[in-house]
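The next part holds the structures, each set out as structure tokens.
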Structure 1
Amino acid sequence: MANEKLLVVDDEKDFVDMLAERLEAKGFDVIEAFNGKEGLEKAHSEEPDLVILDIIMPEMSGYDVCRKLKLDAKFKETPVVMLTAKFEPNDINFGREMGADAYITKPLELELLLHKINALLRLKKKNTKKDDYH
């Protein structure tokens, strides 16, 4: 079985490299993008199983990327995790309104992120199987 593909979109290259290394050590294939526009393009070309988005980025915000993905039938069921330094309740609520499936604040707690990723991927598989039988 192929490893699940995760798209990590964040404008801080060092952070993306560190996160990719840790996720790859856990068995995931990681695709990297460094701004919102590139993230959206890579989502379309690579078709990841899950997307991890920062919010404040050049070209297009993580909120905009999330909304565009969730409005696209091809990505409607693709889980999106917001991973950001924005922690105000209004930020979190807006992330949910844009369609984020989870919202995690920095500094990164890797175990929490891994727990969310695995839970969302299990849920996606369960929902996909259900759809296959109807």
Structure 2
Amino acid sequence: MQGEDQLKEEVNSFRKEKDRISKIVGQIGGSKSNSNNNLINIFFFGILLALVIFGGVLKKISLEIQIAAIILLVVLKIAWMVNEAHKVSHFQFWILNSLEFRVNEMNRKVKKIEKTLERIEDNSASKEKKEI
């Protein structure tokens, strides 16, 4: 019973941590359902649609200006996407770096424990030799 309760508590803790990490990744652009991402996409699509309507349908903007504006918007969108990808990559690097630090820390502790166990075994072996 006690083991099951402890296991359930660990599973709940894991789920909370997983949700927290998902929210953090979503805030920096790693989630497809990011509201900022949707707003930027709607903004770019709206401007492109307006350029097509004013330039192509209503003939209020010359073709050269329309093409130049569309190319500029596409370049800005690509730059924004590269920036978002950079944020996600930086976050992933930060996570991997912190994991490596913790693994190295655990490795040092394990080596220290091994050395301590070796000393204890040597002491017990030397005591056994003295007794014989």
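Bear in mind that the values in this text are calculations on the coordinates, not laboratory data. Because the structure is predicted, anything quoted here is derived from the model rather than measured. Cβ atoms are built from the backbone, for glycine too; each structure is taken alone.
Summary table
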{"item": "Origin of the value -31500, where helix-only ellipticity at 222 nm (-39500 (n - 2.57) for each DSSP H run of 4 or more, over all residues; to 500) was derived from one of 1, 2", "result": "2"}
{"item": "Entry that produces 12.8 once mean count of other Cβ atoms within 10 Å over residues 108-115 is calculated, selected from 1, 2", "result": "1"}
{"item": "Read-out mean count of other Cβ atoms within 10 Å over residues 12-19, computed value 10.0, structure in 1, 2", "result": "2"}
{"item": "Per FRET efficiency 1/(1 + (r/R0)^6) of positions 20 and 60 (r between Cβ atoms, R0 = 25 Å, to 0.05), the highest-valued of structures 1, 2", "result": "1"}
{"item": "Highest-scoring label, criterion being mean count of other Cβ atoms within 10 Å over residues 4-11, among 1, 2", "result": "1"}
{"item": "Structure responsible for 21, 17, 15, with semi-axes √(5λ) of the Cα gyration tensor in Å calculated and labels 1, 2 on offer", "result": "1"}
